[in-house]
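The numbers here are math on the coordinates, done by the rules we state, and not lab data. Treat the numbers as computed from the prediction; the structure is a model and nothing was measured. Cβ atoms are built from the backbone, for glycine too; each structure is taken alone.
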Structure P
């Protein structure tokens, strides 16, 4: 099962190497990792996707919490969360195929971010399955290069209608 883990760390180069070292040293599967500045100066947020059963992910979480620079670890998998990935996809583009490539990009709400006489680069943002589908559709044009960010995720604050119904019932 795929798990998405959000980690807040003190911003330094050793934090990232310690976290990656934890995964490689213990043989945990690391599907993707995104690292960037968080909401406060000096704090970074990592989003990691991994796979494994509940026991493996609990072990990963416990080991991450023990690392020096780690402030907070949250397994978002069973919580409502927002997740996105960015991909830049460069394809061969003849004069005839450019219109077809633009149509495919539009279907996936993508953007053409670079164009030349022989190539086009498309930006696609969304969940992993959307990005995979876009790459698959663009493959037939002649895939030249693909760069992907991996997932970034934040816990969703809105918990759904269930919470609203509960509040409404309490007010009556």
Structure Q
């Protein structure tokens, strides 16, 4: 059974941006889809450990699961992949370097990302960026894709892939699923 877990961005929720559209599209393809409200994600100091526990309690991740992370949700997907094997990871506007300049992200960095473990646990990795993302430059996403041995995809004019950038559906994701 195909499963998908969509991890939303900081100060967002399961009904933000393109998440509901993607959930509907995946369900049409017979996926079991989970878009959880991530605990503490709408606070100034999101807590990765609480979010990881919340995801583990869903009991959805197995070798047939695809994780789709957006922005800070990508870091959460990476942290999950350090410990648990799953089929595919799609990282949208994400990064994998120690974000020491953003106090709100500090709980996501108890240690550096373990790229070797992630490459062992996840069969296929896609790293998606936009040429005009104001927060995560495409060069950083491309570098992350190289460290993860993933596929880098550049989409023109999508900003940070949020509703204010006009992104309420995301058809470029469908061929990757």
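Each of P, Q could give helix-only ellipticity at 222 nm (-39500 (n - 2.57) for each DSSP H run of 4 or more, over all residues; to 500), but the derived value -11000 comes from P. Looking across P, Q, the calculation of relative contact order in percent (Cα under 8 Å, 6 or more apart) that yields 25 traces back to P.
Comparing FRET efficiency 1/(1 + (r/R0)^6) of positions 27 and 155 (r between Cβ atoms, R0 = 25 Å, to 0.05) across structures P, Q, the highest value is found for Q. A value of 78 was computed for percent of Cα pairs over 12 Å apart, for residues 51-106 alone; which of P, Q is the source structure? Checking each candidate, the match is P.
Structures P, Q were shown, and Rg and Dmax of the Cα atoms in Å at 19.9, 66 was computed from P.
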